[in-house]
1. 1, 2: which one has distance in nm of label points 7 Å out along Cα→Cβ at positions 81 and 233, as calculated, at 5.3?
2. 28 is what came out when relative contact order in percent (Cα under 8 Å, 6 or more apart) was calculated for one structure; which of 1, 2 is it?
3. Given that helix-only ellipticity at 222 nm (-39500 (n - 2.57) for each DSSP H run of 4 or more, over all residues; to 500), derived from a single structure, equals -6500, which label among 1, 2 identifies that structure?
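Read-outs: derived from the displayed coordinates by stated rules, not from any lab. Because the structure is a prediction, the values reported are computed rather than measured. Cβ atoms are built from the backbone, for glycine too; each structure is taken alone.
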Structure 1
Amino acid sequence: MNATPIKRVALMAALGMALAGPTACGGDDATKQTTEAAARRADPATDKLAQVQARGTLVGYHEADYPPQSMDVKGEVRAADTKCAETQLTANQVTGFDSETTKLVAEGLGVEACFATPTWTEVTSGNWGDRWDIAYGSGSINADRMQRLYMTQPYYAVPNYYFVAVDSPARHAADLDGKRIGACASCSHEMYLNGELQIPGIDIEVNVDDPKLVTFETERPGLKATAKGKIDAFLAAEPVGRARIREGVALRRLPEVAFTYYPSGFVDKSSGLDSKAFVAKVNEIVRRAQADATLERLSRNFFGRDYIAAAVKYDIDAIDQDVE
């Protein structure tokens with residue numbers, strides 16, 4: 001569902017500075033002192049940051065079938081000494097760029113990382129019912145999601161391309177006009193192909209005409225369907241498509257970038273808790289991990305390249321996320 005015209009205008013008017021870089025007012029030390037002082041004063045019954053710190057766990061999102069962003073660690077059993085609920089995975093059971101980012105944020109908060117496994121549609125729909133606290137799932141900042149979710153500082157930035165079967169006659173994006181193009185359901189790729197994607201501060205133009213959209217719950221089956229000729233192409237983040245090609249899936253990438261997105265941690269607006277201090281603290285942790293190259297090292301480890309530098313320039317604090 002698109003943002004209403006009023007919300008869209010307000011968001012875009014507020015977001016011209018979104019790529020200008022972080023503001024210097026007060027600096028990281030001042031932000032840290034403010035959020036920590038707020039957490040000491042706050043009530044865990046009403047404040048998300050205080051709740052997480054009192055509970056001693058940060059419950060993140062995990063998708064088992066999304067390498068290299070998120071995957072299970074084969075053979076690992078649930079940690080014995082854990083505060084995680086029985087229905088949650090423990091940190092040793094999961095890995096991948098997204099899952100390791102969740103662990104990094106948990107460490108910055110001084111709590112244990114735990115993982116829930118909802119569907120991506122459940123994540124992006126909001127109304128989490130306090131079943132998890134934050135979702136790092138390579139989900140992009142966009143105006144539609146901001147109606148239901150708070151976006152944290154993007155932790156990386158990713159170009160998105162069309163992938164086709166190796167024997168496809170398509171050589172450029174324009175060759176896909178009117179063709180069957182796959183995308184993950186409830187993802188920015190689906191919104192892009194529908195002409196509905198709005199990333200505040202970013203100009204977006206769909207570069208195929210009249211695509212026949214085919215959705216999949218995750219990218220892996222969609223990319224495999226593309227390789228088998230069941231659909232004509234699949235739109236995916238570069239590292240996702242590259243990972244499938246390295247696995248031997250018979251795909252190749254078309255040269256044009258469809259769009260670049262800015263994955264963020266998502267926080268539910270409908271939890272009934274004040275999440276402002278929590279989001280501010282997460283932003284502080286992410287920016288510190290970008291500044292000291294911790295996230296760059298994770299990016300190179302999982303993707304073989306640096307996807308962090310472009311994300312640093314996007315300042316989420318320039319966006320009014322409480323526009324009604």
Structure 2
Amino acid sequence: MKALVLTGVKQFEIEDRPTPALKAGEVLINTAYAGVCGTDHDLYAGRPGSAPAVPPIVLGHENSGVVEAIGEGVTNVKTGDRVAVDPNIYCGQCEYCLTQRPELCDTLSAVGVTRDGGLEEQFTAPATVTYKLPDNVSLKDAATIEPISCAVHGVDLLDIHPYQKALVIGDGFMGQLFVQILQAYGVHQVDLAGLFDEKLELNQRLFNVKNIYNTNNVAIPENEYDIVVEAVGLPQTQHSSVLATKKGAQVLMFGVGPQEASFEMNTYDIYKKQLRIQGSFINPLTFKSAISLLESGKVDVEPLISHEFELEDVQDFLDGKIEGVSKAVVKVGK
């Protein structure tokens with residue numbers, strides 16, 4: 001089978017590999033699609049994602065496909081099922097797993113990060129992280145379930161009420177997902193700030209965004225929002241997210257920035273406004289909710305997927321040679 005193997009920092013090789021060995025409790029999957037995201041950019045550049053990736057390794061943690069075979073003891077899926085895979089695998093025994101915070105697991109492992117993922121024609125995953133797809137969710141759309149589930153976790157950490165007014169800072173794929181998910185959770189008004197008129201206008205036209213702010217030209221309003229989602233990860237947007245809050249507001253710091261980055265904020269404002277500033281890491285047990293959002297149509301990813309690549313295109317994309325990408329998926333299967 002064909003596999004795209006990360007062999008070193010910014011080094012890929014297309015290799016012909018044998019079918020992965022199937023262990024008890026695991027599922028062998030014929031890959032259909034694998035999404036490519038910011039984490040893959042980091043892993044390709046030698047930076048850690050949810051965990052470090054040690055070459056040689058096959059990336060691809062946003063995966064969909066069809067079950068080819070099941071190992072001993074697997075009962076939740078069968079051969080021929082269309083599935084998506086939650087990449088994150090928890091030990092179940094550390095302090096964090098035992099106190100219902102598995103995303104903070106001391107020995108977190110992940111498909112496409114610490115074990116081979118979906119940028120190969122077949123891969124294996126534990127049955128415990130393999131989810132059968134509804135009939136109306138396409139395999140292409142299913143490659144976005146993992147990022148949807150990460151956004152769902154972020155929203156689950158907030159205290160949501162219909163009266164709230166929310167702002168999402170960042171018009172990348174994740175920011176655009178938050179627009180729809182916040183509305184699905186009942187927030188009555190969601191505004192969007194970003195850098196690209198076409199993305200901002202698309203969300204206003206299709207997804208009921210009321211106000212859009214192209215920050216190349218206009219400033220984000222201050223002291224106005226009950227909820228602010230920062231989906232960029234840069235000090236300047238993190239600073240802006242705090243300034244945009246009104247009294248009693250919540251800020252979700254979702255964007256992943258450089259490990260050494262920091263930003264300044266007025267600590268008196270935290271006190272005076274009674275701000276709640278919340279981090280969010282990966283997607284503990286939110287895959288079912290993410291699938292339901294796609295199944296119900298409350299989240300529509302088709303207008304957000306801008307590019308469909310082959311395995312041979314991935315390195316050019318990660319090297320920045322392909323422009324205008326909002327969300328890319330790789331068609332791995334035939």
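1. Derived from 1, not from the others.
2. Source structure for this number: 1.
3. Attributed to the structure labelled 2.
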